[in-house]
Structure I
Amino acid sequence: MNINIKATNTTLTDGMRNTVNDKISALEHLTREEDKIHVEIDVNTTHNSGDNFRVEVSIQPHGEFAEATAGDMYEALDLVIPKIREQLVKQKDKKISLRRRLGNLFKRSV
């Protein structure tokens, strides 16, 4: 699992990098080793109520994508992780279901 982190309009600190790596590593059992995970952290400073953080997570080659916006980077990251996890679990369940259906069809035809 290869994690690329990009920070736009902000500085990527070691604390932010470690937090992102810890949160994304929780998805490790749902991804493959060759998957590339792109995390983008963007700060919109022109928002009326203060800074607005947006976190995007994209997993390639599957094509899963999720984003969340919040007033704090850590809060946005906490919002985006369940969204991407839901997509990965759904994809995994579909693969398992298909494998089981094909196995049953093969057993019946033999």
Structure II
Amino acid sequence: MLAESGPNWLGSPQHVVVGAMLAFVVCLAARRLRLPEWAACVVAVGLVSAAEIVWEIVEYGVRYAGHFHNSAYYDTLADLASSLVGGIIGAALGVLVARVRLKRA
């Protein structure tokens, strides 16, 4: 039963994509504000992670409140992990784009 309700690590591509897009935009904005690359990445990944936590709290209340569901825990873990991966990818791409823009200027 546990294996059947385990996380589907590849089942949340929307979390990766949205996390990457949000982190990319935040990272570029942070770089425009002259934050160092490492700080821009921390802010971008941190914002994506915080947004995902809020999303999961709301989602839990809407989908699972009032009744037990075997996959709620694993679904939440997979979504959090997917958003974190997307945030890291987006922040890295944001740094690369900012570097390219800086070289062109």
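If helix-only ellipticity at 222 nm (-39500 (n - 2.57) for each DSSP H run of 4 or more, over all residues; to 500) is computed to be -15500, which of I, II is the source?
Answer for the origin of the read-out: I.
For semi-axes √(5λ) of the Cα gyration tensor in Å, the calculated result is 36, 14, 10, so let me know which of I, II that is.
Value 36, 14, 10 for semi-axes √(5λ) of the Cα gyration tensor in Å corresponds to I out of I, II.
If relative contact order in percent (Cα under 8 Å, 6 or more apart) is calculated from each of I, II, which structure is the one that comes out at 50?
Label of the originating structure: II.
Every read-out reported here was derived from the displayed coordinates using simple, explicitly stated rules and does not represent laboratory data. Keep in mind that this is a model prediction, so the values were computed, not measured.
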